[in-house]
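Quick heads-up: structures coming right below.
No lab work stands behind these numbers, since they all come straight from the coordinates. Since this is a predicted model, take the numbers as computed values, not measurements. Cβ atoms are built from the backbone, for glycine too; each structure is taken alone.
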Structure P
Amino acid sequence: MFSKYESNPKLKDAASQWESGYKDVIEVTNEDGSKEFAKGTIRGVPPFHKPEIIEDMKGKTLVCESENCYAFIPGAFRNGDTPNKMQPARFEIGGEGSLQSLVHTLVVPKTIRKISCDTLNVSDESLINEMKELGKRSVQMLIEGDEHMIGSLKWQLNLTDEVDIDGTMISMELKPEDMSPYPLEEGLIPSEIVREYKDTGSLPVNIMGSLRQSFHRYGHYTVASLHMHNYIGNFITLAHDKAEEKYADDFKNVSVDDVMHYIKDIEELGDGMDGLCRTQSSSR
């Protein structure tokens with residue numbers, strides 16, 4: 001389905017055994033017979049399928065949940081004591097692990113086993129739709145939350161605390177230069193939106209209109225466990241831009257709708273993931 005994943009038969013086999021429930025770890029057998037746990041797992045276990053990680057998440061960065069999924073703000077930040085250990089928005093603090101947007105959530109299945117979007121198929125349509133709806137609801141909650149709701153848009157915009165990073169106190173206060181300087185939805189520029197808010201306290205209308213929902217494919221994810229990114233385009237950060245630059249034409253973020261289109265009608269795209277990437281590019 002996805003060229004990089006399809007070209008790794010050993011990982012495909014190991015992931016298939018885990019997804020089917022035959023094994024509880026994703027362990028790849030090498031040519032010489034040695035075995036190693038798949039990258040992006042914790043000793044072979046996809047992180048979002050470890051009970052202790054889910055419980056920690058539920059106590060810190062959970063936004064909302066549905067019957068089969070959780071939505072939470074990316075967390076488990078290791079380099080400093082951020083509120084609820086959530087990933088920071090400022091690239092200076094979180095580097096490549098920073099939030100892609102001031103409003104950014106992840107949606108993960110509670111029990112359904114999928115290593116990534118690379119193994120999704122038509123029978124997963126109801127799961128994908130549930131993830132999309134929960135992602136939309138979680139983002140809406142963060143947009144509507146006040147400045148006292150940790151992780152909300154207004155909380156991010158009004159943050160003034162400092163965090164200790166390797167013995168150096170760094171301000172978490174957002175600056176225009178922490179945001180993307182490029183025009184996005186409706187011609188708005190994230191850095192200018194933040195500048196305007198700092199000056200006048202005003203925000204754009206129809207913030208939800210720039211909602212983006214995407215997956216990271218094999219070769220681009222750091223966590224080998226299906227998760228959907230939900231974020232507001234008009235508030236994308238410098239970290240988002242640097243990730244896109246790093247992967248250049250290989251597209252780190254692939255639209256959820258494009259993935260659905262691909263798995264429902266591969267023949268229409270004809271040339272597989274290359275065709276999907278062109279679709280993604282034309283929608284930017």
Structure Q
Amino acid sequence: MTISEMFDKRFKRCWPPRGDGIIMVLEIENLTKLYKNGRGAEDITFALTPGEVLGLLGPNGSGKTTTMKAIVGLVQPTRGNVRICGVDVTRRHEEAMKHTGCLIEAPSLYEHMTAYQNLKLAARFYEGLGAERIGQVLKMVEMDKYKKDKVSTFSLGMRQRTGLALALLSEPELLILDEPANGLDIEGMIYVREVVSKAASNGAAVLISSHLAHEIEQVATKVAIMYGGKLLNLESMDNIKAASPSLEDHFLAQVAKMRAEVA
């Protein structure tokens with residue numbers, strides 16, 4: 001079965017459009033999470049509509065993962081607002097998560113369970129999800145032949161694929177992937193790109209992070225440059241390509257500009 005067939009069912013619309021006809025899947029305003037050591041992410045603002053792929057690009061420690069954790073409620077924001085499909089994440093967390101699939105840092109998997117059992121457990125939290133959908137996503141990430149194997153026997157790449165299957169399980173309107181290519185071989189990385197592109201083409205909004213410009217450049221429709229916990233620049237991929245030789249050059253230019261401003 002092809003990726004196109006897997007995503008044959010269109011992603012659900014979040015709710016009726018605003019007065020201007022725009023449907024917002026994700027809205028974050030001045031999102032801040034600061035830890036006791038002063039690190040984290042500060043005053044992050046952006047929005048995503050259906051079909052958009054926003055790449056968070058920055059080095060390790062730039063605030064990408066913290067931002068994603070704050071969006072889905074894995075950490076309590078210091079301040080700021082997050083809405084997923086119009087639902088306030090802080091006030092109505094469970095409802096907001098019904099629209100969301102995520103893979104943040106290492107996949108949360110039960111070691112003593114098989115791949116299939118992990119997905120079956122997760123499916124219990126979503127109405128109407130059963131063996132058919134579990135089989136689909138396992139095949140989608142090429143883990144169907146290992147579905148009866150325990151997670152404790154999995155390689156890093158196999159764990160990452162199983163985590164991706166968990167993120168895709170509910171056919172979410174918002175898909176959040178934190179460094180999804182970690183531990184994957186070349187074919188696996190290409191497959192992640194295909195899954196992201198197909199999800200977006202079927203109406204999902206995708207938020208993806210990486211410290212590798214090349215990976216973001218392959219899939220993103222717009223890019224947020226993060227550095228030192230700050231969002232330095234947010235631009236469409238088309239505008240970046242028109243103004244810079246590559247996304248890497250754009251990133252270096254934004255960092256140089258920031259350093260010049262604080263010097």
Structure R
Amino acid sequence: MDEAQWHLLKHTLTNANPSSLGASLQNELTRQLKFDKDRKHRSFSWKLLRTIKGVFQATKYQGDTALTILPFFKNAGRAKKRIWGEETATPQPTVINWPGLNDKEKAELIPTLSTTDNWIFPTHPQGASNKTQPPFKESQRVARADGKCSWHKGWWREGKDELATHSMTTEVWISTRGQISEATRMAIQEALEEESTKDTPSFGSEGLEEIHRSGTEAGLLGIYNFPGAVYATDGSNDKGVMGAGYFKLDENRGGCCQLGRGEERKLLQ
């Protein structure tokens with residue numbers, strides 16, 4: 001796994017007992033390897049999960065494993081099993097990866113989901129031949145599209161930011177008790193229809209993001225806490241056209257340009 005996720009897990013899986021880290025990781029790894037063999041299982045993109053997280057301001061994530069759960073969720077689990085964070089007496093606003101739960105875990109969750117309205121989940125179509133079918137009676141579909149919003153199998157081993165290159169049909173469901181605005185539904189639809197295969201992480205300050213970010217190469221070098229201006233620059237050569245780009249960290253913005261006129265670019269190469 002990449003160093004940022006490892007840094008995060010060192011802080012979240014110890015349960016106040018550092019000696020438990022190895023056993024917890026082994027359990028999560030065993031499950032993740034099974035997921036990697038399941039053609040229906042998906043790990044969804046940062047963009048999609050951030051979008052649906054904002055619908056009910058979710059603080060908990062249900063499904064998947066600690067190796068792939070993103071750091072902007074303060075609490076994470078699978079049904080009754082806690083992965084990290086705190087348990088609360090009342091159900092938290094939750095994002096669920098429905099394919100990231102087994103049948104037993106789904107059965108444990110459904111009674112709570114049937115009586116609450118602060119949850120949302122993406123999934124592949126549950127019906128035969130890619131047809132829509134409610135996962136359970138108290139669920140309603142709010143979006144469906146073909147797009148690039150899932151990671152390729154085994155992505156967690158590589159630390160790359162590329163999504164699966166082929167489009168897949170994805171649906172998003174909420175409670176029949178719940179309501180969302182048309183603007184929110186359109187934002188979800190747009191995230192599902194994404195065509196770019198690049199899913200660049202957007203680091204914020206929610207949940208455990210700062211711990212996760214501090215484990216990246218830049219974080220370990222102390223760049224995020226540097227008191228001055230930090231720029232990153234890079235160049236490119238795409239089909240004979242040279243370009244240059246930059247990113248200014250404290251302003252979270254960047255830009256790019258082509259270099260020279262056509263003949264000059266050939267000479268620069």
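Upon calculation of P(r) over Cα pairs in 5 Å bins from 0, in percent, for residues 80-183 alone from the atomic coordinates, which of the structures P, Q, R produces 2, 10, 19, 22, 19, 15, 10, 3, 0? The read-out was computed on structure R. Which structure, out of P, Q, R, was distance in nm of label points 7 Å out along Cα→Cβ at positions 208 and 240 calculated from, if the result is 5.0? Of the structures listed, the value fits R. Of the structures labelled P, Q, R, which one yields 79 when volume of the Cα convex hull per residue in Å³, for residues 168-215 alone is computed from its coordinates? Considering all the candidates, the number was obtained from Q.
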